[in-house]
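K.L.:
Below you'll find the structures, each written out as structure tokens.
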Structure I
């Protein structure tokens, strides 16, 4: 698959990938950093964030360390 096959990204996935672009993080840190980076526009519940992370992981955009 090509990268464009995954587009458009959801806003949640977009911000999660931005947060993870510089350093690995755990779930709670991702939730807080997404809220901060989006200036409060995106507020993730735990279930939403973990579902999005699982999807991003399965799609091969991130890997578990």
Structure II
């Protein structure tokens, strides 16, 4: 199962981008927060939203089904 992290810095749309740990666009771990280990991308997104009031979006490259712009 992949590990998921989100970027502590927001993107141009005000979202924290969620990445799988093997993504080539994964932020440096000093700028990322751990979400957990999940089977499916949507589970990582659900958990991220439970952990924080922040807005999240999946990475275009490693989580295309969860990327909404």
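K.L.:
When helix-only ellipticity at 222 nm (-39500 (n - 2.57) for each DSSP H run of 4 or more, over all residues; to 500) is computed for each of I, II, which one produces -16000?
P.N.:
Details: I: -16000; II: -5000.
For helix-only ellipticity at 222 nm (-39500 (n - 2.57) for each DSSP H run of 4 or more, over all residues; to 500), the value -16000 is produced by structure I.
K.L.:
If mean count of other Cβ atoms within 10 Å over residues 16-23 computes to 14.5, which of I, II did it come from?
P.N.:
Label of the originating structure: I.
K.L.:
Something else now. Among I, II, considering only relative contact order in percent (Cα under 8 Å, 6 or more apart), which has the greatest calculated value? Before the final figure, lay out the partial values.
P.N.:
Working: I: 30; II: 34.
Going through I, II one by one, relative contact order in percent (Cα under 8 Å, 6 or more apart) is largest in II.
K.L.:
Given that percent of Cα pairs over 18 Å apart, derived from a single structure, equals 29, which label among I, II identifies that structure?
P.N.:
Answer by label: I.
Every read-out reported here was derived from the displayed coordinates using simple, explicitly stated rules and does not represent laboratory data. As the structure is a computational prediction, the values presented were derived from the model and not from experiment. Cβ atoms are built from the backbone, for glycine too; each structure is taken alone.
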